[in-house]
Structure 1
Amino acid sequence: MRVFLSLDADVPCAIAEDEIERICELVLDKEGVQRDCYVSVSVVDDARMQELNAKWRAQDRPTDVLSLECERPDDPELADGEPCELGDVVVAPAYIARQAEGFGTTAADETRLLLIHGLLHLLGYDHLEDDEAELMERREDELLALHGTDRDLSGVVLTRHEGE
């Protein structure tokens, strides 16, 4: 698995690049992805996020995370041994930091959760229907706990999908 990190100038991310890579590896491993995958993680400011959200989701406002899917690891059209271009997860740290305050968590924990959320979208999870949302949220909770087993997560609100 290979992670490409793209940082906008002067946009600090709440977690380090090596942690981003570890989270990506954890999600792909625990989701049983056998194929080599390329994942892009972009860290952008609110203005750029608003542009992307308007272009890809017709929502002219910033948001916390976007997932832009390219290929699925189980795509039968991929040749044996051919890496999968999984897609791009885009995060907006300033938006995430403001959101974290409202949820009573840290920008770092919120970023971890949203990175997992974005990766699960790339792997086919969704939250449009209540049963899908419950499944996705449960999986996010499990993966976040696996990533942070040495930290107390009892104060972290894990679900973010109500009303989407």
Structure 2
Amino acid sequence: MQTERLTFRHWKDSDAESLFKYASDPEVGPHAGWPPHESVEESLETIRTLFNSDTMWAMVLKETDEPIGCIGYLLKGNTNISVGDDEAEIGYWVARPYWNKGLCTEALHWMIDYCFSVKRMQILWGDFFVDNPASGHVMEKCGFKDTGIETSCPNLYGGADRLVRVKKLVRQI
């Protein structure tokens, strides 16, 4: 599972130091709805709990073989927004040194293809904090359309006080 510059694989315990290096950056997590990591042990726990799923992948830069972000999807019952049985909510983040290089767009194109072609989903949803428009631009580049819905996501870090905008992509048959 790969693109031109990225390989996607499940997270490993040995990724904890790399995850901490990027997830401790105070500019990264809050944009995605989680607090900066405070220790390698916290990053390891995240790998073992939140990232330990068949629907989450490390975004590994081929050039360095280092995880530089995460991409995945959430199914009904585990999402920030209401989704149907053949739908999912996508999510992603990338380390700050790799912002504005097209890597999230490349990864999201891969995720869309995987969800529609392999998992046979019909609709993908995405949400982003309105004060993080770059994330919304990634979705737009990948074909997501604005739904006009803005809401809060109190289960996200800072989500009770910040609005998220919801976008949607319908599978074309």
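Bear in mind these aren't lab numbers, they're just calculated from the coordinates by the rules spelled out. The structure presented is a predicted model; accordingly, all values stated were derived computationally and were not measured. Cβ atoms are built from the backbone, for glycine too; each structure is taken alone.
Which structure, out of 1, 2, was helix-only ellipticity at 222 nm (-39500 (n - 2.57) for each DSSP H run of 4 or more, over all residues; to 500) calculated from, if the result is -6500? Mind dumping the intermediate values first?
Details: 1: -14000; 2: -6500.
Source structure for this number: 2.
Starting from the value 20: which structure in 1, 2 was relative contact order in percent (Cα under 8 Å, 6 or more apart) calculated from? Can you show the working numbers first?
Details: 1: 23; 2: 20.
The value was obtained from structure 2.
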Fill in the blank from the handout: Cα extents along the principal axes in Å, for residues 68-147 alone, calculated, reads 46, 28, 24; among 1, 2 the input was structure 1
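When mean count of other Cβ atoms within 10 Å over residues 116-123 is compared over structures 1, 2, which one is greatest?
Details: 1: 23.6; 2: 13.8.
Going through 1, 2 one by one, mean count of other Cβ atoms within 10 Å over residues 116-123 is largest in 1.
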